[in-house]
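Nothing in this text is a laboratory measurement; each read-out follows from the coordinates by a stated rule. Keep in mind it's a predicted model, so treat the numbers as computed, not measured. Cβ atoms are built from the backbone, for glycine too; each structure is taken alone.
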Structure P
């Protein structure tokens, strides 16, 4: 039986991971859960259901209440407590939202365990540091994002011992709630408009990122970090010019790999995060519970179109940050988290998100990503710059 730790258990990824576990109860044992502690009722329900040995509460303001409510379970406190879950199980699912997930990512890899990564921000912001941690003996990184999980599957068709022969990677984007709208039409969209995603049920931050296409831009950087390196276990030796984004409103084709002979291999399923989660937990095997199976007799049609970079400039900003490398992705990620938080708080307009990110990225000083301290400092400085651009002194995003 494979043991699991779930960081971010009360969030969207965490709750769906527990759905996957419930579908195959004799296959997985959940030994640790981690959450902010803000939704203590749901966390208590999860503890009753899976009986973990350890629970980590990231927000120390909720530790005392959690310890009282979860009697008989070891309760760990703070971000260090959350990160400690990485060494507690065979697989750690990192479903923490935002830059706060970096410590879980590093702790899991440095412990030589499998990281089922749904927290793209930690890989984007701390890419060079995470890459070093991936070289730890026994460490594995299997992506949970539907797009990168799809690429992981598509790339398994190549001979791991021979030439990669991969010409390009194609990430699909649903287009979010604003697909087809012009830049002028997007000037007055509301928070409710941005949160009304047509195909996926996600948390508010990632849903807003989907509406701006920043989510897809961050996924381009993530794809480069995961698969763009030298040919090997995961790398296929391609650059940003060979990573393409196409808008696919049905969200059935999750990503594709095109080979040098012209063949394109795609992964298709109905939109559900349970499938890539199940894949990441079971790899190199597969799950026995079917998630997202397609009824081919009723599928109808599959549409593809290029993204509108004028209406959705965040995608272009992500390509620019990725090509610049170093700490530029960390600056962009931090600026975006601050801007999205400000938008959700009603302080700025939706169209201002891209403007804030562009201004902050222009202020990036080109410093290298030497270590974790440098990444954390870059995140702090970029957040300060973002708040300055927005005319705010108080933080609105993660710190």
Structure Q
């Protein structure tokens, strides 16, 4: 959207008070995210009175899900841009400036093409590249198919072109994302093609580049992916594999398509194929029907596998999903209590894992300096969700965006402390 607006002659500003056209891109995935989006919308809407704002548009998932309801409830909103209307952003802005209230929230299906301009909003050294949009998995707790539509893969050539453009600009880390990365290619090529895509991207990028894989759904995980990751040094030894639970009754109610034994076999295969790989996952606690025994099974599994990185979510009943109307909804206070127990459980695991890094040297992508320490991330840390590496450099000046070797001296729960290797 920013690329299209810039191409049409609009000047972009990072100062929200200066903006004549305000567009808020929202999330509608889970209730806390929706609530955060609403709070932000209400706060920014005040700029129509106190700032330079002439028109105020709401884009993204919240707009797609609630459409005209938002226009009625929040009259300050001048228009809506649904998840399928991104290419129309210029027309929508022009219509809103003429006084028309646009609600472009019909079809959610959209996949962007290489001829559309891109404006990079992440730091210059890291970028996200979406390889597909939408989802066909239909987990019972998830509203993404309702918001984003069916799974649509981008062509390999289009992704290759975008990645080459980004790395030629100086991007050192490409984070490959989709709602389900491991299903990549099935819809347009008739087979799972994530491994083929990774091979192509390795050839299309400079030598010093990280390719990081996020959101790998276990139901569509194929063994050849491990072969590619083992053979290609540019691919980070890092895998984000959202599992959601381990108890068979809960997995079945979630429609996760895999049983606990399948998950254990997959993790064993991953660990055997790629020793030292960093494994991140996410779990949902308090799903309808989850008993204390199911939860204890999850805790035992976390201790058994010792994931390096874990995100815990409290189940959120979402409108229009099967889980919303399931019996045996777990009370809020129990979900909260289980969330904290699981997080404390993982905190200790994370600390013990980090302690094993003491004395080792790792490559760090430098991101900045504060309080006398440089900081950055290793292969083990994805942007925004994982920890960081803080290190001293004995007076040497280091540029942001460089890869540097760091010797780890000590560990914290989620971060590492070290010194520059000379």
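Things worth noting here:
- At a computed 2.4 (distance in nm of label points 7 Å out along Cα→Cβ at positions 110 and 174), which of P, Q: Q
- When distance in nm of label points 7 Å out along Cα→Cβ at positions 86 and 350 is worked out for each of P, Q, structure P gives the greatest result.
- Label whose coordinates, when relative contact order in percent (Cα under 8 Å, 6 or more apart) is calculated, return 10 (choices P, Q): Q
- Identity of the structure behind 2.8 (criterion: distance in nm of label points 7 Å out along Cα→Cβ at positions 206 and 358, calculated), options P, Q: P
- Mean count of other Cβ atoms within 10 Å over residues 142-149 derived as 20.8 - corresponding label from P, Q: Q
- If semi-axes √(5λ) of the Cα gyration tensor in Å is computed and equals 29, 27, 22, the structure in P, Q: P
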